[in-house]
Structure 1
């Protein structure tokens, strides 16, 4: 402190001493570099962790740096499952908004509306746990810890609906922290690090990867691509990835795309980019939308690399079709009974049975909002794609037959009509059909099937 006057030096020393005392008091920095309050698993672990959370929310906690949130993360991760659920209950019940203060703020706003009263109301309506999560997020690996914490919430939520607000608060923060501006797209190929390739095998959710050789067939050939979104706070953890096959024309079956003896084509000879698998990797980020942005970015990058491409098409599963057919069969619908019997017996149902059922499904099976019942259909149609082709026998694996009687769908992303299609779908649930799908619908109508 040679550049300071004696009085300035004394003031600086006093400030630093108070900083150290504050850090020690609130469980932050210690001379040996360790963290603060260590939560010891046992009977009082949850009480210790709640105390740590309250200290973390204090204004003085800012002086403790990242040690206190890191200590909270370590303490929570050390809890057994039962005590984790107990701590989630504490976060839901003890770190919610002050209802009495919120009621007074509501009355004050109604009595005297204005910006100041509105800001006060908005401030009090936010649960203190949101600020707690923000402070936890400041620690190294804090974002990853919160994503894991939300996984715990999602695990118990079906039987603990009282934790819904806790889940909503986490989702609210994640939608800000993981917006498109923070995401980085990277291509994954056979030369990518082994630990990342292992994660692709583990996270693949549509068409399982059985071996390293299987993975190599999806990444190494010149006519194959894989892209993923990453977030700076999650290091090399992919958030979502998409697998792409470059083909001469639209492909109606996954067997063709994944055939081990297929002919590899030069990328310059491709006319279609087939998006045949999109997998979300982080369950704790469920409800945060990545797919639309990833598809858009991949299309832009592929067009720059390969201007010869003219069609961008998915080969998508139809996860809601199998359950819907079972409902139809239970109601006595003959076509559904016959198709289901064939699929259950390991046979590929005849196109003449599957197509009418598929047309009926996409025409009439709606959710409570009047949109297509199928979640994959809602995703792609909501992005502006059109239902291009119904593909019976698109996936004849045991899983494909069990989940959707082998049915798959091509959704086509026509860049010139995306916006109009999306607007129509959002406005009234209108499904835009391509010419091949319309032909299937006309064929189905000629059978004069009636809905049950």
Structure 2
């Protein structure tokens, strides 16, 4: 028991900033999170929600809090031809010299958490830690000790002129593991619209654990498209929690694209708080070597006439593993809900594994809901058809993989991002 306590204490200490956070943003919530940490436990595979994700290799490491780092040139990490406002974070700390806000200046407000003032400070205090609670050790760690992050505030009736790109670079060249945290808050007001592209990229060879939390508020008749790109190294792990609240008549789409990482855990919870909401959850994950990804989703239909569509697709090879657990929860009041969930996977090797658990929990009697999961190898008939027409095996394999992933990527509305994701898939396989 003492050993477990000491491991937990050492793990938490690694995420505590060496110096003060500066201004006490969200002071009450941070103090509550610090207090909650004493009661919260590190998850194990005995917990149903963490059955297929072993975090012991992560928590057994000795971490040090991320320090400021310099990257002279970030051009190779940007998405080609993406016209967007840009906020860059290096080791979790805002980098003003690499950031630029031009397209949406005066239209919407975008700022790092360290630099908040005036109206943005009020928006932050009103919304911070109001969706994400201290229910697990990773969320509580982030609320208590995250040093920086992004606030995107789109006032009522404002429509963004260009997407917002948030680029996270982790520069980890040392042997000692680095603990990186960031906190995002997106608030989209009534009748407002915007698109956000968040890109995580490891550029060092050292080990790291990124613990990220995002809270999202989508107002009445508002729209938000959120694209998440995870390109971590083989020694970089990523725990990511995203929680969303949608008001009535709102539209929200999220694309979670995981291309690599030692251990990646994505937790997504969407609360459909108003009637006639529309929600799309799309995901693609490509894992190889000894990598592991776990996508854990929850869609809570609370009001009538809402619609959600969830499609996650995985391509796993070598000795990689993947897990998917998705739940659609329809409350009694949410009559005439349409909710669909599908998880499909392709195994490209005999040693790759996928664990899939789609779930429905329905308390309304006038709904249309479905869920399902499939796992298999590349279609042999399709492969034979292509080879019979003189197409090389490697090319035929790539064509089939591209077609499989395309059912997800085709829904990304930003053309440059869609092209970038498609090319990443092609390079991997």
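Computed from the coordinates by the stated procedures, all read-outs in this text should not be read as laboratory data. Bear in mind the structure is a predicted one, so any value in this text is a computation, not a measurement. Cβ atoms are built from the backbone, for glycine too; each structure is taken alone.
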- In terms of volume of the Cα convex hull per residue in Å³, for residues 220-259 alone, which of structures 1, 2 is highest? 1
- Query: Ranked by distance in nm of label points 7 Å out along Cα→Cβ at positions 52 and 396, which of 1, 2 sits at the highest value?
  - Reply: 1
- Value 4.2 of distance in nm of label points 7 Å out along Cα→Cβ at positions 148 and 388 was derived from the coordinates of, among 1, 2, structure 1
- Query: One of 1, 2 was used to compute helix-only ellipticity at 222 nm (-39500 (n - 2.57) for each DSSP H run of 4 or more, over all residues; to 500), and the answer was -6000. Which one was it?
  - Reply: 2
- Task: Tell me which of 1, 2 gives 66, 51, 48 when you compute Cα extents along the principal axes in Å.
- Result: 2
- Re log10 I(q)/I(0) by the Debye sum over Cα atoms at q = 0.13, 0.22 Å⁻¹, for residues 76-211 alone: value -0.59, -1.41 computed from one entry in 1, 2; matching entry is structure 2
